[in-house]
1. Work out the source of 1.3 here, i.e. which of 1, 2, 3 gives that when distance in nm of label points 7 Å out along Cα→Cβ at positions 59 and 91 is computed.
2. One of 1, 2, 3 was used to calculate helix-only ellipticity at 222 nm (-39500 (n - 2.57) for each DSSP H run of 4 or more, over all residues; to 500), giving -11500; which?
3. When percent of Cα pairs over 33 Å apart is calculated, the result is 26; to which of the structures 1, 2, 3 does this value belong?
Structure 1
Amino acid sequence: MLPSSVAVKSTAKDSLKGVWPAAITVGVLLTLTYYFGMFLSELVKAVVPFNDTAVTIVTLAVYLLVLYIPLFLGALRWFWCITAKKPYDKKEVFTYFSSPKKYFRTIGFTLSLLVRLFFCALAAFFPAIIAGVLSAPWFYSLLNFTMPMWSANLPVVANFLEVIGLILFVFLSLRFYLSGLLLVIDDDMHPGEAFYISGLISRDFLMNFIILLFSFFGWILISLFAVPLIFTLPLFIASFTVHGRFAINYYNTKVNRWQQDNYVAFKEHV
């Protein structure tokens, strides 16, 4: 059993003592970098000859992939070193821009994550998609069939299945919630291995993470005003790394105790 959310946040606060100015600086950097991406996407949308929301989405997605996510993973690594009392460099936040190998490792990780999230979404929303197709007049026109009477209720069923699919998608995707942390802890770990071990750990500790998320609900609300985000973001990332450290330690203890062949022990290499 992992420590409570209160204990996790208390440990995170203790870890940040003496480094709050640096932690806030990292929070400001992450916040401003994200908002710059939002500004850039709107600027591109205004400049291109056609005005389409897709331009904003694509521009922001590319920006997040090539710039923000490597920066965020570097920040995650920095906070891990702080909370785990590991030696670190002041430039740790930019570590994934320090070499092509490190940079493209984060790109590969992100693309692999997107592929997995796509298949999670496909599995979760597949029943809703089928119900939506069967309730669409164009489907029967395409097949030269008369639209059956029973299909009139399918839009309601499709809407219900969309809600169920969304809940299922959240739980399926949260299996990977520790994959980024595992990746930054071990420089030799393949992204696929990070996803695999994260899935194993999430079997036991996903609900603890969800409870931790809900414990930040009030902090998230005040962070909607942007300025408090530079304070709440460092605390949340630090709490996440503390939770991850406890979860990984408990996972390794279980593996060592059970000695199961299908479980892989994790060793950090920072």
Structure 2
Amino acid sequence: MSKLLYGIAQVPSPAKYVELKNSQDALYWTTVTHADSNGVIVYLADGCTMSEFSGGGATDFVQYMVMKTQALLEQYDYDAARVAGRIKKAIHSYAVSRIKAMPYGNAYLRSLYEEIRTGRPMDLSNIRIRRVYEWIKSNLMFTLVGGYMDETATLVVAYGDSGYQTDTETYKPDFQNVSPYIGYDFSPPHKMRDNLEVLNRKRQEMGKPALVHPLTPLIVKIFPQNRKFLIFSDGMPDFCFNDVWEYVVPQGKRQILRSYLFDLFDHSNGLKPEEGPLKDDVTIAAFLFE
């Protein structure tokens, strides 16, 4: 059985620290053992800065995803490929269950599906329907990256501008501050189009090119015989790719990756955002089979 090394680190952006605001990144993970093999389930969700409660929503979501993935792994005898085919449904079920738990949540979903089917905008002048939409904007706007890793395979799940690295692939998307969020799939299509028009008018005034709203597909991949798995929020600087693997340690050892990230945070604190190495919340989780 190979030894699993890991490093976990999380800091808020220096600007949020000064304003006494919390990081909106959420991370949850657990180790598992199956058939004499070590493994880890880990998920990271990055909440939208403009959504008031997205950090809390992200925290709830990653705990759900870890528990749901573990339940699926136990159900399908830790076959990562079979679990992969059920991840999208698990994410959809989470969002639908949270919306249905809201007063008038069912009515909102019926109106949303009717707009998707017919193209006629749903009636947001109805205060009950609108309040559900406002709740979605405040609570379900977060990205997702994570999955499951053992000595035979790594299952990777990603949506939005959080990224990952394996033995053979580095994924660090740049959505130019219009990352897709889980809540977008449950927002009225006409509002998504309206918001994009407003954003593009502002970009035009700044001389920047127009954007197409990034409702990207969910990424679900299997990497066989993978030895390393790194996930990170979009605030992680590129130079960290070379540094992170020096700071992974056996379970139970002092987390020196956290010290490394706090050194970067201290260097950023008090500087203008464009001058410091850290410009946003940063969360890093790195796992390596020795």
Structure 3
Amino acid sequence: MIDPEIKFDEFENDYFHTVIKDSLRDYGGIVIRNAVAPQRCAFYRDLITRTHDVLEAKCTEEGHPPHEARDEDHKLGGWRTLAYELREGQLPPNVFEQVNVGFSIFDLIGNLQFAQLMSRFFDGAYRVSPSAHTRRISPGRDLHSKSWQKPALCHIDAQYHDPQHFSLNFWVPLDDCGVDAPGLQIVRDNVHDTQNFVGYDPIANSFDPERLKVINERVFEQFDEQQLFAPELRVGDVFVFHNWTIHQTNCHEGMTKPRQSCELRVIQEGWAFPE
């Protein structure tokens, strides 16, 4: 089974776009190497770090220190919701933009080439998803729920979305990851096979709960471990996958460094893969 990846400097060739679409359909993801200038990544990493510091101080001043946030605060709005998000190491785009006026995390992929890539993949219309965010993951338990999140377990993003739109996630690491720091890994599978396995009903936007449980708790009862793709990623690479891709944090014993990343999602109106 191949490791789906391609260099961004192949962009002008038609086969670049064919490989992108085929890999997303047949494997669930693809790594685009050297897609973003490392200097741009470093600049936004510093902005995100500063934003966390500013907002954590403000939440504490308002009586809601993030390290004391409860899970139920996520739905209460205002400073409580923000404190919860900061506790979990996440920043929504609108919060980032309020602190950093004139900047957006989407600037990481905000050039004409990425716009053309999206337009060709979706065959026209697409828009920014409200579920984009920054994320901070630590392999060390001492940082969990202290503005760094624990590694994410196996899932598909589609199980959390209602209404359902087919979406691409441009996953941009702001630190080198996959060796010393937690990265990302996917289970390579055809998008239609995954949709069939989870029993997706597009009319009800429902899933077979037992099949979702298999993915979330014991994925390798159904899938071969040879289907895992856990690439080493360097700052400047972009891992593109979709909302039906089975994925989880790539974290294992021996990793010692935390990692920051941006999950930049764009969506189309329909739920199906855009053939």
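Values in this text are rule-based calculations from the coordinates and carry no lab data. Being a predicted model, the structure only gives us computed values, none of them experimental. Cβ atoms are built from the backbone, for glycine too; each structure is taken alone.
1. 3
2. Details: 1: -24500; 2: -11500; 3: -9000.
Clearly, the read-out refers to 2.
3. That value comes from structure 2.
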